[in-house]
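**Student:** Just below sit the structures, each encoded as structure tokens.
Nothing in this text is a laboratory measurement; each read-out follows from the coordinates by a stated rule. Values in this document were obtained by computation on a predicted structure and should not be read as measured data. Cβ atoms are built from the backbone, for glycine too; each structure is taken alone.
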Structure 1
Amino acid sequence: MNENSNSEAKEKILLEIYKDTAQPAIRAVGNALGTCFEFVTSWHWRLKLRSEKAKLTFQKNLEKYAEELAKIPEEKRCEVHQQIGLPILDKLTYTTEEDIANLFIILLLNASNQDMVHTVLPAFISMISELSPDEARILNYLKDKEDIAYCNFRGVNIKNGKEILSDICCSTIIPDEVKLEHKDNVIIYLNNFVRLGILVDYKTSSYQLADTITYNRIQDTYLEKLKNDLVPNKYQHINILKSFYEITELGKRFIQACTKNTLEKV
């Protein structure tokens with residue numbers, strides 16, 4: 001596709017969303033996504049955007065991208081590689097959950113920034129797709145952290161002189177720190193992070209963090225209720241295994257590439 005054709009493709013696609021493509025912010029979007037538009041035919045996008053809901057969703061997400069792109073100095077902006085830009089643009093036509101859309105938008109912004117483009121990997125797009133809105137909020141919470149302390153509460157019974165241990169629950173301080181829709185799912189969310197390579201779980205080791213304050217907070221929140229509910233009718237007593245999740249190098253890069261203060265949901 002020659003330069004004139006590329007320019008026409010950008011104009012057609014942007015005109016599907018905006019009446020005036022001469023606006024500086026919209027021109028900046030066209031420049032940043034120019035390489036991506038080379039691979040997108042106008043009929044393809046007309047088909048995608050014939051749904052008013054898809055059109056409004058894409059417009060809202062693209063406007064947020066344009067607003068943040070304007071904050072990057074012009075000399076620092078770069079064209080987004082199509083391997084990153086095309087799948088993200090596709091996601092932005094139907095991603096209505098703000099917390100998830102923000103992760104995609106931030107990833108696209110970092111792919112548009114010479115100083116940050118090295119942090120962006122194609123695999124991060126599919127990783128975002130496997131997160132729930134609650135998990136996106138936890139991801140933002142983790143951006144200035146190295147690890148997450150947790151307590152594994154276990155019921156203990158003595159039979160034939162031997163301790164029989166039964167896992168009751170694992171708990172963290174995250175439900176108190178992050179606004180979540182489903183607070184009871186935190187450990188499931190963290191296990192998903194382990195599956196994605198964002199965290200590693202040290203449950204099987206004897207290590208624990210030196211942060212006794214956090215462990216005490218968890219214990220003070222859950223232990224008495226568990227004792228009242230389960231001792232002595234089900235267990236003779238309850239013990240606590242203190243452990244932690246650690247953010248992996250991949251996880252740190254993912255968090256760096258997908259989170260940013262200016263797009264956080266208040």
Structure 2
Amino acid sequence: MSLVFIGDIHQDWHHVEAGLCALSVPPAAAILLGDVECALPLDRLAAPLLDRGVAVYWIHGNHDHDAGPEMWANLAAPERNPLTAAGALHARVADIAGIRVAGLGGAFLPHVWPAGASPRLYGREELAADLAASRPDLGPSEAAALRHFLTTTAIWPEDIEFLSGEKADILVTHEAPSSHPAGLRVLDELARTMGARLIVHGHHHITSDAEADDGLRVLAVGAAWAVDLDGSVVWRGAKRDRPLPRSVDGWLVRPIAA
């Protein structure tokens with residue numbers, strides 16, 4: 001088992017520890033699909049993986065800034081995470097166990113890119129002037145806090161454009177593509193442009209296997225659940241895994257047997 005994908009942990013690392021303890025051989029690498037919510041540096045939280053020799057890669061989710069810049073730094077700051085900082089996958093492609101994996105963290109946030117609509121902003125360099133014009137009610141510290149949140153947490157068109165020029169086998173995202181009723185077709189299009197035939201995402205706390213009419217496959221991974229490249233459950237996570245949503249035209253969606 002070369003690679004596993006772990007859904008939104010939401011601080012419930014005991015599911016990861018229990019899952020790893022049940023395996024005779026740990027995976028070579030694990031990709032965290034966002035919403036880790038780091039109250040401590042990721043290097044410390046990911047000890048169940050790191051201590052077993054599992055390489056840790058990650059993207060961020062919409063809740064990884066909930067406690068502000070300190071929580072974000074616990075996830076992303078290299079000086080706090082010398083072991084896992086290199087595993088940041090957002091807006092890059094990495095070779096993991098011989099597989100080219102691209103990452104897109106974050107969420108579609110209305111101030112930058114409302115879900116299902118055209119983007120308001122293209123790049124982060126536009127944000128300061130936009131906030132000054134659209135939110136004159138904010139004081140300097142409030143504007144700085146909002147700027148940091150949007151810069152780190154929003155999905156930005158500039159990142160999708162960059163990835164569109166790259167090639168990958170797998171695209172990992174926090175948000176869902178159009179296989180989920182609340183998902184976005186732009187993620188399908190990004191995967192196809194990159195040549196990826198598999199998308200793996202978190203966010204919705206479901207565990208499912210979907211296939212589009214053209215063969216594009218999507219694995220959804222539930223909260224702290226883990227699945228492998230074949231779509232098999234490696235361990236079960238939080239009991240709050242949600243039921244499958246209604247089907248979407250153009251997609252065959254199946255639950256993954258645990």
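**Student:** Given that mean count of other Cβ atoms within 10 Å over residues 155-162, derived from a single structure, equals 18.0, which label among 1, 2 identifies that structure?
**Tutor:** 2
**Student:** Given a value of 50, 30, 21 for Cα extents along the principal axes in Å, for residues 35-162 alone, calculated from one of 1, 2, which structure does it belong to?
**Tutor:** Here the read-out was taken from 2.
**Student:** Comparing FRET efficiency 1/(1 + (r/R0)^6) of positions 179 and 211 (r between Cβ atoms, R0 = 25 Å, to 0.05) across structures 1, 2, which is largest?
**Tutor:** Ranking 1, 2 on FRET efficiency 1/(1 + (r/R0)^6) of positions 179 and 211 (r between Cβ atoms, R0 = 25 Å, to 0.05), first place is 2.
**Student:** Upon calculation of helix-only ellipticity at 222 nm (-39500 (n - 2.57) for each DSSP H run of 4 or more, over all residues; to 500) from the atomic coordinates, which of the structures 1, 2 produces -7000? The partial results should precede the final answer.
**Tutor:** Details: 1: -15000; 2: -7000.
Going label by label, the one that fits is 2.
**Student:** Additional query: State the single structure among 1, 2 that was used to calculate Rg and Dmax of the Cα atoms in Å, giving 23.7, 84.
**Tutor:** 1
**Student:** Let me ask another. From 1, 2, which structure was semi-axes √(5λ) of the Cα gyration tensor in Å, for residues 131-234 alone = 32, 17, 11 calculated on?
**Tutor:** Working through the options, I get structure 2.
**Student:** Can you spot which of 1, 2 the value 24 was calculated from, given it is percent of Cα pairs over 17 Å apart, for residues 171-226 alone?
**Tutor:** 2
**Student:** Output the label of whichever structure in 1, 2 has the greatest value of distance in nm of label points 7 Å out along Cα→Cβ at positions 59 and 243.
**Tutor:** On the way: 1: 5.1; 2: 2.8.
Top value of distance in nm of label points 7 Å out along Cα→Cβ at positions 59 and 243 goes to structure 1.
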